[in-house]
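What follows is a set of structures to go through.
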Structure 1
Amino acid sequence: MLTIDTTYLSNTKNLLAFSAGVDSSALFFLLLEHNIKFDIAIVDYNTREQSKEEVAHAKALAKKYKLFCHTIQAPSFKKNFEKQARDFRYEFFDSLVTIEGYDNILTAHQLNDQLEWLLMRLTKGAGLSELLGLEAVSQRENYTLIRPLLTYSKEELLHYLKSHDYPYFIDESNTDEKYERNKFRKMFSNALMSEYKEGIKRSFIYLQQDKETLEAGFELIFSHKELRTIKLHTLQSKKKAADLTLKRLGYLLSASQREEIAKEESLVIGGKWAVSHYENLLYIAPYLTTDMPKKFKEQCRVHKIPKQIRPYLFKEEISPSLLTN
């Protein structure tokens with residue numbers, strides 16, 4: 001019997017990222033069974049004839065169960081489809097959070113997704129935090145991202161839908177090997193999940209425990225939009241803190257960039273991110289250059305704010321005193 005943890009879902013305003021596929025359909029009906037209030041949001045990428053049927057199905061489900069269904073038509077992405085589609089999707093969700101006041105965004109990532117992510121990152125060279133890219137609960141700027149299905153395999157979700165005669169769609173593009181994830185799914189993860197599902201489940205539990213121990217070496221003490229101030233409990237945790245923080249901000253560090261951060265006190269990553277370390281504080285902000293008044297620069301000096309971080313504070317009208325209190 002499938003169940004979900006409702007700790008973060010009760011008495012909150014929830015938005016389910018819905019696609020009409022197996023995973024999100026299973027989560028849809030599990031939320032109903034647990035009497036969780038939620039709305040749904042679906043993106044039509046217009047890459048398949050079936051997409052119009054999926055949107056119509058989502059609207060019909062919402063009407064049947066008295067939910068609100070948010071829909072949007074994506075533009076045509078000519079290159080880097082997976083990344084552009086993901087960015088567009090989360091911009092849509094962010095706008096709904098701002099306009100409608102949702103507390104949580106729910107996604108239907110499951111155990112197979114975890115394994116596929118781990119295998120893809122493993123081939124590129126990654127540490128523990130990067131290998132475990134999907135967390136059950138993670139705090140974003142304006143909402144909490146919740147993934148209630150991470151302990152269940154796609155096979156279990158499909159069995160749940162079939163046993164209850166719940167409707168769902170099969171997205172044919174999930175077998176198209178021009179997408180990296182699909183290639184890993186066909187060549188590696190499907191066979192591993194079929195043969196070693198229970199062991200894989202236990203491994204992710206143990207790895208998550210190890211990750212929490214590893215990340216105890218630092219803590220976030222200030223956050224505003226894309227600015228982060230992190231308190232380091234040990235100097236050795238600087239590289240890991242920067243790596244994980246930038247990943248959550250949407251930037252994946254290369255191995256050489258991680259080593260640069262470990263050695264340098266202040267640097268610019270990818271021409272976009274300023275990473276500065278002073279005493280036991282690590283500062284990360286978008287890299288900007290701008291003229292600042294003398295009074296503001298003096299305030300930053302008094303509060304020991306690194307020079308590369310100051311332009312973003314000035315642009316966002318953030319008091320330097322907030323970063324170190």
Structure 2
Amino acid sequence: MRDRLATPPSPSGRMVWNLDWNLIRTFLVIVEQGGITAAANALRLKQPTVSNALRRLEGHLSKRLILRGSGRFEVTPAGLLLYNEAIEIFGSISRLGTLIRDLDEEVSGHVTLAMASHVVSPVLDEVLSQFHQRHRLATISIDVITSQNAIQAVRQRQASLAICLVHEKQPHLDYLRLFREYFGFYCGPRHRLFGREKLTLSDLRGETSVSFKTDRLTDALRPVALVRAHAELEDRIVGVSSSLEEVRRMIVSGLGIGPLPVHVARKDEEAGLLWRLPPYEGPPAIDIHVVTNPGTRFNRAEANLIAMLREAVARIPFAERDYR
């Protein structure tokens with residue numbers, strides 16, 4: 001190993017040795033944010049600094065990575081290749097410390113779970129309980145983020161697994177359907193429709209609404225967006241959040257009608273804080289998945305938790321995981 005490291009690198013290898021890896025990290029953020037300005041905001045840097053980093057990286061590689069112009073942002077084939085390879089490299093490096101610490105005989109690793117805010121599942125709760133009973137030294141952190149960011153964290157190996165909504169499945173990730181939930185529309189006690197029965201979808205026409213950030217025709221809550229369009233709710237959504245708790249707060253506060261998982265909202269219905277609105281039949285169905293990266297080298301705690309989730313899904317009939 002010493003001889004190989006001491007050997008003068010070839011011209012192509014010299015580029016790797018001399019490359020500033022911070023430039024690649026900046027490039028990853030540019031691609032993920034979809035622009036220089038957005039990347040600068042995410043990195044808390046000035047826009048010229050980020051632009052200069054991109055130019056330097058393109059100079060090192062002698063390739064255009066991003067085509068930019070007035071209203072144009074396009075990642076070149078070379079840029080896409082670098083992006084995909086860099087994700088794998090950074091993911092592997094970020095996990096070195098975890099793997100080195102995971103050398104004791106007893107399972108004592110750490111699991112990072114990226115979770116959408118509206119995940120309510122007795123199956124998941126039972127698996128977490130059993131996991132803790134079996135592996136007392138293992139630790140878990142749960143990061144509540146958007147489904148899109150959860151999947152990105154798994155792809156970049158910053159999270160052990162994600163439990164979230166899925167809009168489009170990526171071929172290099174594994175998906176396991178954990179449960180199916182159904183979204184109903186609700187209003188709060190201050191809303192004019194609260195307490196009214198025998199409503200129809202036409203009664204919702206023109207009403208203001210609040211919702212999740214993914215409530216778009218091009219995102220994970222597309223079925224909800226379709227119902228919203230069919231009901232002819234006001235186009236302008238007055239309140240948006242990626243957190244179920246905050247969407248619920250806006251509904252209860254009277255900002256507008258909003259969608260919530262029916263099985264999650266039931267307690268608030270019974271408490272008189274929410275009122276169910278049409279459609280009552282055939283509500284939009286959304287599947288919640290466990291997302292993992294088969295390219296990740298899992299520590300034993302991660303591998304055990306994922307195996308327990310898979311076993312639970314295989315053992316429990318889907319009818320019991322369908323929260324209609």
Structure 3
Amino acid sequence: MFLGVDGGGTKTAYALIDASGRLRARHIGPSVSHLAEGFARATELLIGGIAATLEKAASAPANLTFAFVGLPAYGEDSATTSTMDAMPAALLDANRYRCGNDTVCSWAGSLACEDGVSVIAGTGSIAYGEYGARNARAGGWGELIGDEGSAYWIAREGLNLFSRMSDGRAPRGPLYELVRARFGLTIDLDLCSRIYGESGSVRRVFAQFATLVHEAAQAGDGQALAIFDRGTKELVECVIAVRRALAVPEEAVIPVSHSGGVFNGTTFLRDAFRSALDGAGQGFQYRTPVYAPDIGAALYAAQLASRPLDESAKQTLRQQCA
């Protein structure tokens with residue numbers, strides 16, 4: 001049996017599969033980000049999530065062949081890597097699991113561990129790919145530096161557009177009244193206190209406001225729709241950068257897929273992303289995601305154990321996930 005853990009900024013998804021492609025258990029738990037929770041609490045939550053998943057399958061850690069644990073921010077601070085590698089060790093045999101960045105889960109799920117590139121656009125954004133024995137990533141620098149095309153970025157661009165509409169620097173489209181209504185504004189500048197005064201995780205709360213930009217685009221706001229166009233072009237730039245870093249031969253055509261709430265929540269981004277890929281002038285082939293990231297993590301665990309699922313098992317797994 002193979003365990004996959006997809007750790008995110010807001011939740012963590014767990015999946016347990018066997019070699020025949022049977023989905024033995026799934027579980028959703030809180031975020032295991034050490035940046036938000038601290039290492040002690042994040043480790044406690046991770047161990048609890050793994051234990052809950054195994055309990056659902058009436059199984060035990062000793063029955064696991066291998067596990068892959070995707071963790072937020074893994075590899076982004078060399079001083080914490082060894083600590084993150086040890087997080088599952090209180091429950092799992094250290095020789096039968098590997099930790100890595102949660103972007104690997106997206107790639108492994110959306111492309112079923114096939115060579116290619118996958119883009120995540122959720123609260124943040126990043127692209128990750130594998131080709132041959134090589135792997136590479138682009139983006140994922142956080143909301144203060146980049147994360148173009150993410151929910152946070154879309155919200156920030158949308159609220160900036162609102163400010164320009166309010167000032168008269170841009171024509172007032174549907175976004176203007178949507179923001180006023182959603183925040184109950186009679187004075188536009190009161191938006192500052194609503195945003196900067198939010199308690200808790202500003203990054204998490206702020207990213208939710210991307211839905212306003214989506215609603216405005218649906219209502220025919222061309223300036224809001226242009227935000228999605230810009231965001232997808234930035235995401236495709238990340239895909240191109242990953243391809244270049246992987247040293248993919250110029251004549252090769254590689255698959256590209258995606259995951260994340262921004263892609264799941266709007267057709268604008270998916271359609272614009274496919275269009276931008278087609279216009280990139282590179283050898284890319286768009287693929288609809290095959291599996292969710294937690295399933296991808298379990299598939300990757302099987303691959304790391306040199307026991308990859310065969311096509312029959314993958315088909316069985318697809319039917320169950322559907």
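Throughout, read-outs are computed from the coordinates displayed, never taken from laboratory work. Remember, it's a predicted structure, so these values are computed and weren't measured experimentally. Cβ atoms are built from the backbone, for glycine too; each structure is taken alone.
In this comparison of 1, 2, 3, the computed figure 1.8 for distance in nm of label points 7 Å out along Cα→Cβ at positions 166 and 230 is attributed to 3. Determine which structure produced the value 18.2 for mean projected area of the Cα convex hull in nm², calculated from the coordinates; the candidates are 1, 2, 3. Of the structures listed, the value fits 1.
Can you tell which of 1, 2, 3 yields 21 when relative contact order in percent (Cα under 8 Å, 6 or more apart) is derived from it? Computed on structure 2.
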